[in-house]
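Following this line, the structures themselves.
Just so it is clear, none of the values below were taken in a lab; they were calculated from the coordinates. No experiment lies behind these values; they were computed from the predicted model shown. Cβ atoms are built from the backbone, for glycine too; each structure is taken alone.
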Structure I
Amino acid sequence: MRYREPGICIRAVDYSETSQVLGFFARDTGVVTLLAKGSKRAKSKSGGAIDVLCEGEVVFSLPPSGAMGTLMEFTETASHLDLRADAKRLNAALYMIELAGSLLAESDPHPRAFDLLHNALGRLGAADAPVAAVLAYFQWRMLRHVGLLGQLQECVACGRAVAPGDREAYFSSAQGGLLCRACEGAETEKSRLDADALAGLARLAAAAAGSGRARTGASGRAALPEPQASAVNRLLAYHAAHQLGKPLKMARHAIG
């Protein structure tokens with residue numbers, strides 16, 4: 001079956017001297033793996049090798065067996081050269097596509113997740129983009145989209161509310177959320193949260209609920225100070241790694 005839709009290249013591996021195996025996040029079809037025959041030739045329909053982060057219109061076919069598909073055409077609309085010129089922005093973008101590709105199953109449509117990634121990459125390219133905050137917002141929304149965000153406002157064990165002002169709180173990925181001081185002792189897998197992490201989570205929760213407008217920018221996204229965004233990123237990367245069973249390769253470069 002033949003498809004034509006917007007797509008973002010999230011993986012690229014050389015297959016031969018002239019061809020590539022590409023992973024695309026297609027808006028209506030989901031993540032697909034495609035053989036791009038002759039794509040590295042300068043006179044190919046793609047105009048040369050296709051790199052990760054490139055966006056455009058993808059024309060491809062998928063066999064009914066679920067095997068690797070075939071890229072037929074690719075018309076680039078965005079190469080994100082601005083991201084490639086700055087290591088911090090590039091590392092954040094590469095972590096984003098790695099996270100999306102790891103959380104989403106092959107050929108499982110997620111148009112809202114596609115839009116989230118597309119918008120996040122565009123925001124990262126802006127000269128005034130707060131990189132850590134953009135990444136925190138993306139991780140939060142992506143994990144929530146796939147149902148893995150967890151309980152981040154009250155203790156999963158006793159139901160007690162965990163507030164930003166609490167002196168001590170923990171997060172357990174295995175238990176799926178926060179643990180208060182009274183309950184954390186029974187759990188071996190946990191990560192201690194500092195005040196910045198708790199405050200950042202509270203801001204993101206308020207933005208997601210449509211409240212706390214004074215704490216958000218004009219777009220309604222949480223305006224996270226750098227320390228809070230960095231703390232949230234470390235927590236959510238820890239959670240994602242535990243859920244996936246391994247740390248993502250770009251996490252240490254994008255988050256530290």
Structure II
Amino acid sequence: MRRLNMENSNSVDNPVISTQLSTGTSETGLPLMSLKVLLIFAKEPVNGQVKTRLTPDLTQAQAATLYAFSQGETVAKLSDESYQTVICYSGDKNYFQKRYPSFPLITQGSGDLGQRLQRMFRYHFDNHVQKVCVVGTDSPDLPPAWVLDAFDQLDHSDAVTIPALDGGYVLFGARRECSPLFTNIGWSSAEVLEQTRQRAKDCGYSYRELYQWQDIDDLSSLRTFVQRSSTTLTARYAQRCLRSQCED
């Protein structure tokens with residue numbers, strides 16, 4: 001339901017991606033609630049608060065700028081007219097209003113990741129959304145077709161994930177209230193995916209995994225990403241950072 005204008009975003013010096021509202025607004029100007037919603041969990045790119053595992057190999061400022069590129073490209077690439085994209089933000093709302101003026105924004109609120117995911121999924125199911133998927137902003141080259149496949153899989157399964165190579169997942173989706181799948185999970189550990197599988201089994205959710213992907217987590221995965229998607233703005237900026245690291 002959102003289309004992005006990338007014309008002013010072809011520079012590795014400027015991570016800002018401008019957005020334009022297309023269709024899908026109500027008479028009040030507020031976005032219409034879709035039957036399918038993609039949540040994008042995003043943080044304000046503040047030095048020292050994002051991509052901290054990339055430092056000190058990258059400076060805090062470089063890590064924050066890299067995250068800003070990754071965030072912008074994720075929003076741009078994964079927006080699609082077949083579902084509504086909602087940015088679930090953490091940080092200063094003004095930052096997100098300025099950068100993504102056409103997108104619905106909702107604050108993640110307090111609590112650990114599991115509590116925030118519960119809150120976002122429950123809100124959308126309470127508002128009669130039929131399928132909800134969530135991604136982060138560490139996989140700017142995640143194939144958009146995989147997101148569509150995840151939504152389609154929810155015709156057959158209660159929950160779906162796209163596993164990450166580090167033992168977590170890069171996408172989670174559900175077609176019904178799923179709070180139990182976000183409890184008793186060791187977030188930021190290599191056990192997230194296995195614990196999610198077990199929770200689905202224990203709580204009676206039909207569950208399916210699709211594909212596998214590697215997100216940007218540390219220097220090794222950043223180098224892999226650069227090789228995999230060298231033409232993206234995020235990769236081009238990363239290449240500059242890595243070259244400066246070698247020169248130092």
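Okay, here's what the table says:
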quantity	calculated
Per relative contact order in percent (Cα under 8 Å, 6 or more apart), the highest-valued of structures I, II	II
Parent structure of the calculated result 15.2, given that mean count of other Cβ atoms within 10 Å over residues 58-65 is the read-out and I, II the choices	I
Given 1.00 for Cα Rg over 2.2 N^0.38 Å, for residues 106-209 alone, calculated: source structure among I, II	II
Structure with the greatest value (metric percent of Cα pairs over 15 Å apart, for residues 122-177 alone, set I, II)	I
Test item: semi-axes √(5λ) of the Cα gyration tensor in Å calculated as 28, 23, 16, pick one of I, II	II
